[in-house]
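Novice: Before anything else, here is the set of structures, which you'll find just below.
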Structure I
Amino acid sequence: MPDPIAVNSMFSRIARRYDLANRLLSFGLDVWWRWRLVRAVHRGRPRAVLDLATGSGDVAFALARKLPAETRLLGMDFCQPMLDEAVAKRAAAAPRYDHVTFQQGDGLALPLPDGEFDAVTISFGLRNMADRHRALSEMRRVLRPGGQLFVLEFSQPYPWFRPVYLFYLRHLLPWIAGRVTGDKAAYIYLNESIEAFPGRPALSEELKAAGFTSAKASALALGIVALHEATR
């Protein structure tokens, strides 16, 4: 499992170049992946949404553009430099996102009361949790009964595409990211964490083990990413 101190340090180092690296390394597909997530969340008409591992706030802002202005949107992350980037982006776009708030917090012990949210989203952050079961249990705790969890995360690609994808992950991605962020080691970790992460069926079982029901997964981009949805 990832070391929380090392993960926090890594994201602190790359915070300023994080968004640019995401666009380049995903060939812009990250925008489409977020759109799929936001569309799924919007279907449930939630009144309060927690975006966990919010990072620089891209998902929180995308939700704000789609959901009614009266929707409560809280972005939470344990890495303060990433949150600083989110707050700066909110300030630059004021007053458009004034109803989006950000707070530092640990996904393994959320500083939030039980049953506070209608929906919890986490995008490319579950992979970095030191204890996935504990993190999922915390997400379930802060959801109201019937609330929904949305997990957008890297997954395992279709078998025929796997050799091409692994070559990209192991060789091209760290080199490109190193040039963009100046921190090649951070993206070697990214590659290793993606390869070790469970595929869609296995993660669905983890969601059920944490007490969620109606767990389902949609494969995106030849299976390299999946959108998981589950109900408390």
Structure II
Amino acid sequence: MATPLRVLVIEDEERIRQFLQRGLSYEGYRVDIAEDGPSGLDSARDNPPDIVLLDVMLPGMNGIEVCRRLRAGGDLPILMLTAKDAIEDRVAGLDAGADDYLPKPFAFDELLARIRALLRRIQPSKPDVFRFDNLELDTGTRQGRRDGRTFDLTAKEYELLELFMRNPRRVLTREIIYDRVWGYDFGGESNIIEVYVRYLRQKTEAGDHPRLIHTVRGIGYVLREPE
């Protein structure tokens, strides 16, 4: 199973912390939480994340100063969360070294898109590309391509497609998929695999492309040539 990307959320409002932790965890990220500036800096030092989501108004040390100190330590991607009308905070955050900002309230899909965009900037310049038939998976950009059409993938969609691309023509049981992608047993009643296979089919079959991810009834799924 691919190692989950680590997101550090530094946010003092409990409702937003819980929302971000639940949503990002569901998308396959490993989420660390800090409730104030000093503990956020400690967490970033002790368990270096792949990206930081940083609120501006924090107890103990405001987000601008936290950003400045994080930036002094390297090129860690930083996305600042600001009040909708706090233009001065956005400017100060960017000047302190933030890579991007997102005004509150925000749509979760937009947050995910901005996280993906920031993470793409730190990928290797010559990433590996998996290819099967006319489908490609770029491990650097974490994007898929089919016949030249590029599509974005959420963290879990990427991990599931990578599993298929690494095991072409091999039937993958539900148990294998649960273990390799989610890392634990959801139980027999969960339909999470079916949901994510449907997401991948919608993206890989767009433009009337034939199906590559096939259902093996009663067992699981297999990536193979169109029937």
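Any read-out appearing in this document is the output of simple, stated calculations on the displayed coordinates, not a laboratory observation. Model, not experiment: these values are computed from the prediction. Cβ atoms are built from the backbone, for glycine too; each structure is taken alone.
Novice: Given that distance in nm of label points 7 Å out along Cα→Cβ at positions 5 and 213, derived from a single structure, equals 1.8, which label among I, II identifies that structure?
Specialist: II
Novice: Identify the structure, out of I, II, from whose coordinates mean count of other Cβ atoms within 10 Å over residues 93-100 was calculated to give 13.9. Mind dumping the intermediate values first?
Specialist: On the way: I: 13.9; II: 18.6.
Going through each structure in turn, the value belongs to I.
Novice: Ok, one more. Can you say which of I, II returns 17.7 when Kirkwood radius over Cα pairs in Å is computed? Mind dumping the intermediate values first?
Specialist: Numbers: I: 17.7; II: 19.0.
It traces back to I.
Novice: Rank structures I, II by distance in nm of label points 7 Å out along Cα→Cβ at positions 45 and 117 and report only the one at the top, that is, the highest.
Specialist: Top value of distance in nm of label points 7 Å out along Cα→Cβ at positions 45 and 117 goes to structure II.
Novice: Moving to a separate point now. Which structure, out of I, II, was relative contact order in percent (Cα under 8 Å, 6 or more apart) derived from, given a value of 20? Each step should come with its number before you reach the end.
Specialist: On the way: I: 20; II: 14.
Derived from I, not from the others.
Novice: Another question about this same structure. If distance in nm of label points 7 Å out along Cα→Cβ at positions 101 and 181 is computed to be 3.8, which of I, II is the source? Spell out each step's value before the answer.
Specialist: On the way: I: 3.0; II: 3.8.
So the calculation was done on II.
Novice: Assuming -11000 is helix-only ellipticity at 222 nm (-39500 (n - 2.57) for each DSSP H run of 4 or more, over all residues; to 500) as calculated from a single structure, say which of I, II it is. Spell out each step's value before the answer.
Specialist: Numbers: I: -13500; II: -11000.
The value was obtained from structure II.
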